[in-house]
Structure P
Amino acid sequence: MNFSNYTYECCTHRGKKVILIKFRYDMALKRALQKRFPSAKWSASKKSWYLPDLPTVREQLQMKQADVIAQKSEKIHPVNTRAYLALHQQLQLKAYSPSTIRVYLAEFAHLLYLLDDYPVENLNAKRLKDYFLYCLQKEKMKERKLNGKINAIKFYFEQVLHRPRMFFDIPRPKKPIRLPKMLSKTEVKRLLNATKNLKHQIGLKLAYGMGLRVSEVVNLKMNHIDSKRMVVHIVGAKGKKDRYVPLPISLLPLLREYYKIYKPKEYLLEGQYGGAYAKSSLQQVFKKAMIKAGIKKAIGIHGLRHSYATHLLESGADMRFIQELLGHNSIKTTQVYTKVTPRSISKIASPLDSL
């Protein structure tokens, strides 16, 4: 597909943002478009083919990415627009991950929307405490979200305005200590057997077979897989850390079959418009597989990572080894799996048995 033969126009169609693809009437150009983008649709009202206006689509069409930050800043009162943009700039300079930047900006914007025309830099510790209390009591925010909000606002005052740790005394809600949710080996097998689509099966087997986060699965590239050494290079994972994990022997022939059929170009799992497969899509794959397998546990795809760690521990793997495979900073994070594995619990006799 020669992109110079097509022109693009961004607009709204049926309430959604789309990219209109226009070209002179030519069957060869039409076939080339449909071959490259099978999901492209024709609009009779627009008299044009169109695709959803997504970052991956823009990338494939070699278009400039939409300035989402500028679009969102337009919804903020002009008094606080500068603060919002300054926070974004400082987060970029500090090289924070895209996901952290997105969360911090969203949490900060929530405060700015409520402030309207009141300058955010004029807030004192008491006003901020009142705001956090409002989030907790009125908006019923959970501990994790509120902690993220406190971090974002602390970052603005301390890293952007360069003020001292004036909010150090803000009470942090305690995070509830919850045990990781997991599946048994039998349930994992049922889940995988219920997944017939080869791409979907590969995605779930990567998550369980190597204990990967869903973001790590979709960010895997072809050159990250070393079939000679039977290892997979996990690049830029949580905390910007790289690590190697062993490639399951049973997965190699399946990966070769997958490559012959799908012929991925860069990412191992590619989306329908090219680029990396969406995390939300893989999460939906897991959800549907759970239903098909008849497993009614309230658990997300991250549970496959928990299951991997627990099953390794049950098989006698060393705790430090599991820590390295999972990419945990602290052994304490990994030790939580000792609370859900029956390997040690089963050895403890109940006092009832000695009566």
Structure Q
Amino acid sequence: MWGRFVTQQSWVCLYNDILCLPEVWMVQDSPGGKAALICGSVAYDTILQFPDRFKSHILPDKIHILNVSFLVPDMRREFGGCATNIAYSLKLLGDRGVPMATAGHDFAPYRERMLALGICMDYVKVIDGAFTAQAFITTDLDDNQITAFHPGAMQHAHLNQVSDAGSGIALGIVAPDGRQAMMEHAAQFAAAKIPFIFDPGQGMPMFGAEELKTFIAQARWVAVNDYELALLQQKTGFTVSDITAQVEALVVTRGAEGSVIHTKEGALQVQCAKPRAVVDPTGCGDAYRAGLIHGLLRGLDWETTGRMASLMGAIKIESRGPQNHSFTQAEFDRRYRDNFG
């Protein structure tokens, strides 16, 4: 799950060959059948739990000849990836998110699961001879992590073309994916005059200053967290004002401190919705972006859109993994009122 690949897991899972599905979905459709094309990754995450501390087994003065092995009795394999995470949360909100990605020959269980949830898989291309992107994450008792990420089929994501999705796409998002794919999909959205969100995530280090400046010039909106904003400014030399002069909004998430939506009219502070419990922040950024897309598809004002996005992040953090949350329309409305009046 390139872009946000720390300890993701799914609530809908294959357990003993039984496909477990959510019981409650929000069923209202996007107005006018509008859809969002989500260009990004799909991935499997293998989560390994080391019941000890790495520091007890790594000798600092022997790092140059490091050779260690960790016994990990607890393991789980989960569904992840920015494109499918966002599509999952959009489905909960009653919108149609269409993932565009590449996967490997091992993709069949993931595909069946998403289809069972009613999520379009027409534009997830299977690359023969490659594995679906995979993260192997080992976590110790101090929550330190050692991660190995294999991009696999994600390296071929540029084989997909935005035009493949045809008509009916109201907006798009370029989320973390293969380097060439992110550049080409942004250019294709711009050429087709389809407004899109540039969401570089952990893919930011792949790009130089001029490439990032081109992304900003092509995008209608930019979404980053506060660390990514600092990196974006460092690489491009742009100030917040420089960015907002070129886009309709720069959305910056700040974890428990909420988020800020910068527009040409000024900065809108959005408070963080209160979670019932803090279980796992993995995938909160993807859930937040689903809230942004929901507001944009429905033409909502920035204050409402930001609050709904904030609430989506809070709901997600209450459960493990990025696709583990569920709610009814009434529950979502009640929690919105409780948090924002």
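Hey, relative contact order in percent (Cα under 8 Å, 6 or more apart) derived from one of P, Q reads 13; which structure? Considering all the candidates, the number was obtained from P.
For structures P, Q, calculate FRET efficiency 1/(1 + (r/R0)^6) of positions 81 and 297 (r between Cβ atoms, R0 = 35 Å, to 0.05) and state which one comes out highest. Top value of FRET efficiency 1/(1 + (r/R0)^6) of positions 81 and 297 (r between Cβ atoms, R0 = 35 Å, to 0.05), among P, Q, belongs to structure Q. Could you tell me which structure in P, Q was used to calculate volume of the Cα convex hull per residue in Å³ as 214? Only one of P, Q returns 214 for volume of the Cα convex hull per residue in Å³, namely P. Starting from the value 13.4: which structure in P, Q was mean count of other Cβ atoms within 10 Å over residues 89-96 calculated from? Of the structures listed, the value fits P.
Looking at structures P, Q, which one was helix-only ellipticity at 222 nm (-39500 (n - 2.57) for each DSSP H run of 4 or more, over all residues; to 500) calculated from, given that it came out as -13500?
On the way: P: -13500; Q: -9000.
Attributed to the structure labelled P.
Read-outs: derived from the displayed coordinates by stated rules, not from any lab. What you are looking at is a predicted structure, and each value in this text was computed from that prediction instead of being measured. Cβ atoms are built from the backbone, for glycine too; each structure is taken alone.
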